[in-house]
Structure P
Amino acid sequence: MKTFITAAGFVLACVPAGFLFHFYEYTQHLAGEEASFLMPGVFIYLLLTGAAVSYADIRAIVPVLVLSAGLSLFLGNILIADDASWFKPFGRDVTVAVTASIFIGGVLMFRYLTRSMLEKRE
């Protein structure tokens, strides 16, 4: 069961979350609507991914998360317009990179919290 959960965690870690965050936010902005599912979706993603990779080695997780951040930058460069008024003062690429870094930190934080709870339980 641990192997299945860890494999699912690696699949979740491959999701370009930084790109999806800004893609959803920006398309909702263009439609004139509020991005109401953004923060609950982020929290659920971080919780599920962090808990699922809690059994995996940190040296295997970090490169996958960094590749996911790179994929976020690539997809953001292709699919999100560089709207200077929306992504100011830093621009689209820096904003997506910082968001991807926050996602990496969030996944690792939830991983640490899950591991510490599992260790206390055993």
Structure Q
Amino acid sequence: MPWFDLRWLTLESLKAEWARKDIRAWLFGVVTTVVVLLLSCHPEALPTALYIDSVGVEAFLALLELQLVVGLLLYREQIVMLFNAIYASDDVSGTALRKAVAIPRYSLAAIKGDFR
């Protein structure tokens, strides 16, 4: 049997290999390798690359998400005051925020039939 057998590239054998392989673990391995290689190209990001290589990209993303949630909880009053100030302003950002808030509100009212 040759090393590169063309019978392996048939649809049935590829489908069987795809069903047999744990795709999630394989994809996380590929993503971890790519992220580590990209970060190791920059000298200032090398400690982060080594950390991701040791714990994996799943644990790194979980810790990053936890930091984001804790940061949002700590600064929630400041964030709400910032959005209220932007919402009340008459510049482009205030108009965009008012439109972004109004579209779901009025589309839900239109779905309910309030505009008849």
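Values in this text are rule-based calculations from the coordinates and carry no lab data. Just so we're clear, the structure is a prediction, and the values are computed from it rather than from any experiment. Cβ atoms are built from the backbone, for glycine too; each structure is taken alone.
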One of P, Q was used to calculate P(r) over Cα pairs in 10 Å bins from 0, in percent, giving 14, 41, 29, 13, 3, 0; which?
P
Answer label among P, Q for the case where distance in nm of label points 7 Å out along Cα→Cβ at positions 24 and 56, calculated from the coordinates, equals 1.0:
Q
Supply the structure label, taken from P, Q, corresponding to relative contact order in percent (Cα under 8 Å, 6 or more apart) with the calculated value 37.
P
Upon calculation of semi-axes √(5λ) of the Cα gyration tensor in Å, for residues 32-103 alone from the atomic coordinates, which of the structures P, Q produces 37, 15, 11?
Q
